[in-house]
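Below you'll find the structures, each written out as structure tokens.
Computed from the coordinates by the stated procedures, all read-outs in this text should not be read as laboratory data. Only a predicted model underlies this, so the values are computations on that prediction, with no experimental measurement involved. Cβ atoms are built from the backbone, for glycine too; each structure is taken alone.
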Structure 1
Amino acid sequence: MTPFDFRPRTRVLFGAGEFARLGEVARELGGTRCLLIADRGLNQLGYVQEAARSLKARRMDVSTFHDFEPGPTAAMIQAGADFAGPLKIDLIVALGGGSSLDCAKAINFVISNGGTIRDYWGYGKAQRAMLPMIAVPTTAGTGSEAQTYTVIMDEKTNVKMACGDNKAAFRAAILDPKLTVSLPRVLTAATGYDAISHSIETLVSTRRTALSECFSRSAWRLLNSNFERVLKHPDDLEARGAMLIGSHFGGLAIENSMLGATHACATPLTTHYDIPHGVAIALLLAEVVEWNRTVAARQYDELNAGDLVQRLRELAEIAGLPASLRDASVPEEALPRLAEEAGTQWTGRFNPRHFDTAAALEIYQCAY
């Protein structure tokens, strides 16, 4: 069996209404001057204001940073670091989807250790301690709150940089299903499908362990049984909570395993065609599972007693996600160029079946 070294680093608070405890948790971590990193859209929902009130009620100074977009770039991280520098902050709160959480980790690298985010591409390059962070995810998707990696786009090269360090772990994560109720259906679908992909790709990764497999299977069980339910009944807090926990378990599985060819092939689609990450995943996941079956059929069959490929296509259809690259307006003549980029993506190295440019082209052609 593959050896592992499991060190839980993140306190997890789960339950409807737990968001109200943000200030309490922040104060327990010694925070007095907080940088609140939040998606712009959360202002309109009142979540940013609610977070600030909770923090200020514990006598904390709060400064808010919003200047980033989905798929944050190195320039956005530098802007955040420049904003935070003079504030002498001692705590970071990340409120929002995966982009907020990725921004928080990346900004923390820079303000705690200097340089630019490009200096931390890889793992274990932070020489000094990083500021304590609290994650408050408002989507059930990336599971970033459970991971020590942040993924940032280098806008100069269009390369996604995975920057990780055990110092970049969130000290606490608040998983409150009430915060996901207001998520539009299209985002619930895309982020939920991304979480589903994590449960599947981590289960067959070449880096999987007995521990990561537990998280992968638990994630699949929760996500598979609640994805359709949460789309049909968006106010169902039980289903919303199950999706949040499933997403978190998927993040833990990634942290203790790795991803694979689906994520490798999804990245160029997002980069060149502005296809949202979860949508790109939905276009590819079933085809990658089919392509991997020669080496991973046993693990796939454990997840779904019937046909896992058919189940994944069914879930994508229920979610209203596009069924093919053609439907997503990707030109067929672009596939070879996309395959060249996919073949160089780091996640592809952990796919159970050997993955390269030729393999990526075959997957794209099947998905077309």
Structure 2
Amino acid sequence: MDAFFASIEQRDKPELRGKPVAVGGSSDRGVVAAASYEARVFGVHSAMPSKIAARKCPGLVFVKSRFDVYKADSARIMEIFRDYTDLVEPLSIDEAFLDVTTNKKGIPSATLIAREIKSRIFEATGLTASAGISVNKFLAKIASDEDKPNGLFVIRPEAVKDFIDRLAVDDFYGVGPRTARKMHDLGLFKGEDLRNADLQMLIRNFGKAGIFFHQIANGIDDRPVIPHRERKSVGIENTFHEDITTRDEMLTQLEMLEKGLWERIKKHGSFGKTITLKVKYSDFDQITRSQTFSEPTENPGQLRAVVRDLLNLASLEKPVRLLGISVSNFPPKENSGPHQLTIDFD
């Protein structure tokens, strides 16, 4: 979807159309959840601190998020996808992979399917979507960003090599800014450089990801579209209106987070073996501390004790702007069995 949250706000509030819009809090502690294309021209993007966004775009209009509305639109869009194939793998609330090799309507062209889906989405929601069409996930994902907004871009099998060779490594799926800088230091700037690079050198510098980078640079991506994906973690975090500096303040905040996390764990129905504490400091440096057990964490008292132990392992010399805790490393569903909760928070 194109600037999904911001586009919904512009759809529902005509006075915002054509204006630079950011969904998120406007306070000094706020963060942009989504930005309209009018705002993106000024360099505003999601996850940017609101005060920086406002500085980049003086006329920026901030609106509060309405996740119930976003989820409802997302559900309608996913229903449209499933009219064409059951092989729908959501990546997020506003994006999904579809395998239409064999589709329910018997349409012989993926491009025709994409055009029809885009039209139906607009009719149902008043929103535009961009589609990428190609022979595998990597290329389809790249293609989906090539012609935004309201775009449709096809990378045909015979064009794969030339397209990848010209593609900047910065635009490769899975290559973030830090990895891109490292690739540049190694003389890797384009897909052609990555394709011709020595595989062992890539593994030495990037580990297992080096194999993946080498494969996709050669147009190889055999990952299937998986319609049902197991959740790998359950977490909760909070960014504070003012930085906190004392251990007592942190313990108070963690107690509230623990209660919220435990409710999510019970709703998820799985109990993980790994507990992780996330700390983001006022200078945006971030650390995580984790502990893994042989058996899942099955009561909130254990969760509380472990989180406090993890806090003892974290540096508290700088003011803290965010705390988060999560549980992961779930046992297989079929082996997890029922759990009896015997201890509750006070």
Structure 3
Amino acid sequence: MAIQDKNTQNRNLVDFSKVAKTIELLSRDNHISVGDTPNDIVCETRLYRLLHYHSLVKRVSHTPILVVYALVNRSYVLDLQRNKSWIRHLLTQGFDVYLLDWKSPTRMDKYVSFDDYVNSYIDDCVEIVQNNNSADKITLHGYCMGSSMSAMYTALHQEKIKNLVTIAPVIDTSKDTTVIANISRQMDIDKLVSSIGYLPPEKLYEVYSILKPFKQGVNKYFNLIENIDNESFVQNFLRIEKWLYDTPPIAGETIRQWINDIYKKNLLFKNQLKLGKAKVDLKEINVPLLNIVAEEDHLVAPECSVPLNEVVSSEDRRLIRFHTGHVGLIASSYSQNNVLPKVGQWLKTRSN
């Protein structure tokens, strides 16, 4: 009995030691390195940067890839760390990779809309990539909201696109049962935009905090305590935490369209969404399409993403489902070992 008590005391001491280490870690100013894959800034404006990544191996593809990130959080999640970098893996497969890295809008950008993002900013970057590579067409590759914008762009400017690759696109919001979708349907975004001019980061933090309150708010710290002596685990935890709480505001008219037109009225899926004077008709898309969804996605329900394959006119269209979550699709060991090899294989046969 005495021996058992002593062992229990020792375990408690070890646990307390881990708790102390965890508190010390979280209380200090940690230097967290992200987005380290070498690149050049090809173009920079007030609202975006266009990055061109250095080749890591001999290129095997003549078709450059332009990655379009979402307007939520920061694009460095695609280059989170060396062994979990979506960008680096594409480079090691021999692709020429560009990234559209969005910058933070301000109050003066209240009237910046999807028309600006799609028909001006993305279009400008597509033309720069075309000119830099003497390419008639490029591969457009989006993530989350960036996938939705990539689909919009392809429907309107298909003559410039060779392939469309989407990851967790928001398409048919009537089938999205996530917390984010339900909150969006109840949100009075007009009142918010008229009073503030944009969606502030604090509002996004509030939404994130109620998505998975135990897993995201409590359980992750228990896991950190248990793995506090594992340097690899700790560094990955800090990088994800940095990304989760590093989100820019969203321009007023853009978030108004996103909530009212896409989530509440489902206009993108209905082919009734207007960008400027043009109507986005997803049936117009007939380029090769690769659509990737996560079965455990709690931010964009897979049922919301799958209908893209049903509405386009592409004869060459493929849907791949993976047993992981929204971030797991692009920034995990699972992604490196299971998702990216299939993406690369699909692209190589359609990029020369």
Ranked by percent of Cα pairs over 31 Å apart, the structure on top of 1, 2, 3 with the greatest value is 2
Comparing 1, 2, 3 on mean count of other Cβ atoms within 10 Å over residues 102-109, the highest sits with 1
With relative contact order in percent (Cα under 8 Å, 6 or more apart) computed for every candidate in 1, 2, 3, 15 is reproduced by structure 1
Candidates 1, 2, 3; semi-axes √(5λ) of the Cα gyration tensor in Å, for residues 166-325 alone computed = 38, 21, 13; producing structure is 2
Value 1.30 of Cα Rg over 2.2 N^0.38 Å, for residues 86-285 alone was derived from the coordinates of, among 1, 2, 3, structure 2
